[in-house]
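Rule-based calculations on the coordinates, nothing more; no lab input. The shown structure was predicted, so the numbers you read here are calculated from the model rather than taken from an experiment. Cβ atoms are built from the backbone, for glycine too; each structure is taken alone.
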Structure P
Amino acid sequence: MDSVLRAAAMYVGLMVLFKIAGRRSLAELTTFDFVLLMMISEATQQALLGDDFSLTNSMLVIVTLIAIDVGLSLLKQRSGWISRLIDGEPTIIVENGKLLRQRMRHARLVEADIMEAARSSQGIEKLEEIKFAIIERNGKISVIPREN
């Protein structure tokens, strides 16, 4: 039973931490992000299993984590509020060539992030050419060009 409680606590704790870290932290992993993720996974593994490294305990932890994940997925399907709480909502960060700086600060984005996405996805070189830039729920930036 201890392993089930540990698994549930770690799942909730990591969800909260990654929510605080923001959507962009999971969008594209840099080398630094990858190293950090590896260290987090090692610490998580130790916290989940404690002193019991048996196959039974490991399977119990895995089943618990999958059950929590499936349960949350079902809750998200039934409740828009829970879905928004867990996954967030798309957020417009550029509108008609104008940066929405407060939203950018909240998402911890700078103009260079937006322009990089604009160049790579649409070949856009100037901010004025962007009708909308949106940070999606998965942390990616979508760019909609202005019509000429």
Structure Q
Amino acid sequence: MIVPVARVIRLGLLLTLALAVPALAISAGLRGGTGALSAALGLAIVVAFFTISKLAVGAVARRAPHLLLPAALGTYALKIAVLGVVLLGLQDSSALDLPAFAWSIFGGVFAWMGAELWVATHTRVPFFDPERPGAWDPARRPPTR
């Protein structure tokens, strides 16, 4: 079992929104409009990165739980490749303020990791599959002497 996807996404979006207000204000104050736009872009990339993972892995967990690990690793590899292409495209952009962009990504990643950790530690998820055929049945215990 995995933790509920909707709870992680909802909490991650709330934390990102709470982080966006001071991040955009500080970036705008210190780096101008370019800094604010760069911070917004960084947070948008973080939201997309984590949301795509949660939706993809959650869908696979419901339909084919035995494919969960390949789906998670494949989704991650695809996201990293797309992120690399995006970052290479932004590499020489004069419209991007790198410090504001980087710090907003840094904060956003920690916000989403915190959301995942909080949901995982505050959700009762069994570490076994109770509906699994052939699971241990107390009625089939060996006789005691």
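Structural remarks
- Structures P, Q were shown, and relative contact order in percent (Cα under 8 Å, 6 or more apart) at 40 was computed from Q.
- Highest-scoring label, criterion being distance in nm of label points 7 Å out along Cα→Cβ at positions 54 and 86, among P, Q: P
- Among P, Q, structure where Cα extents along the principal axes in Å as derived comes to 79, 28, 22: Q
- Structure from which 11.8 was derived, mean count of other Cβ atoms within 10 Å over residues 38-45, options P, Q: P
- Parent structure of the calculated result -27000, given that helix-only ellipticity at 222 nm (-39500 (n - 2.57) for each DSSP H run of 4 or more, over all residues; to 500) is the read-out and P, Q the choices: Q
- If FRET efficiency 1/(1 + (r/R0)^6) of positions 46 and 118 (r between Cβ atoms, R0 = 35 Å, to 0.05) is computed and equals 0.25, the structure in P, Q: P
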